[in-house]
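Values quoted throughout were computed directly from the atomic coordinates according to the rules given, and no laboratory measurement underlies them. Everything numeric here is computed off the predicted structure, so don't read it as measured data. Cβ atoms are built from the backbone, for glycine too; each structure is taken alone.
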Structure P
Amino acid sequence: MVLYYNIMKSDKIIDKKEVKHISRLARLDLKDEEIDYFARQLDAIIHYIGQLKKVDTSKVEPTSHPLPISNVFREDIVRPSLKREAVMNGAPDKEEQLFKVPRIITEEF
């Protein structure tokens, strides 16, 4: 695993450049002090994960949840829903029988 390799090879795993890259992908406009703050926090988290990887868990049974849980299912009952015309009449913008929404992705990757 690359992450584990990086932990063993370097003291600094997450730097400002990586935080800037991640914030750009998430479309977050971070200030320089926020980038510093998150770089320190993320670096500490990754180092902690490295410490956890050293723990011997070979005798620990894999679990998906720390406590026993069970799902409560209900019958799927078909019921009448709103008429399409009524729903479309409440739409702020529509085109034919579809909701029209503003474009949110403005750049190509």
Structure Q
Amino acid sequence: MKQCIKCGEVKDERDFSLIKSRGKLNGKCKLCVTKYVAARYLSHKDEIKVYSQIYMGSHKDEIKVYGAVYRESHKEEIAIRKAIYYKNNKVAIAAKKAIYYKNNKVAISGSSSLE
């Protein structure tokens, strides 16, 4: 059992994240950390977006390679996740496909008004 330094509640050690660099548990419980991160994001939203855009722009190639490696090494998990999503959202997916087809009939059928 451990007491959170933020909320003061005594909680099980599973409710605290491990700080790997120190090999110790965080002083704040996971719930307090989550609340802090959410509040910080809301108060610094613009700064975080600008930083993210700069980072993504300057690390495009690294991010692309990481994504490709991840997708290759997690093919089965991704396929399972997609199958579950499709099973749980069949009606919504069918509705979106119908709307797309309705709005893009000409492009889909391959005929063009320029011919």
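A value of 2.2 was derived for distance in nm of label points 7 Å out along Cα→Cβ at positions 70 and 86; which structure in P, Q was it taken from? Clearly, the read-out refers to Q. Computing Rg and Dmax of the Cα atoms in Å across structures P, Q gives 23.3, 75 for structure Q.
Kindly point out which one of P, Q the value 15.1 was derived from, the read-out being mean count of other Cβ atoms within 10 Å over residues 38-45. It must be structure P, since only it matches. Among candidates P, Q, the computation of helix-only ellipticity at 222 nm (-39500 (n - 2.57) for each DSSP H run of 4 or more, over all residues; to 500) that gave -13000 used structure P. Among candidates P, Q, the computation of relative contact order in percent (Cα under 8 Å, 6 or more apart) that gave 11 used structure Q. 28, 21, 11 is what came out when semi-axes √(5λ) of the Cα gyration tensor in Å, for residues 22-77 alone was calculated for one structure; which of P, Q is it? Traced to structure Q.
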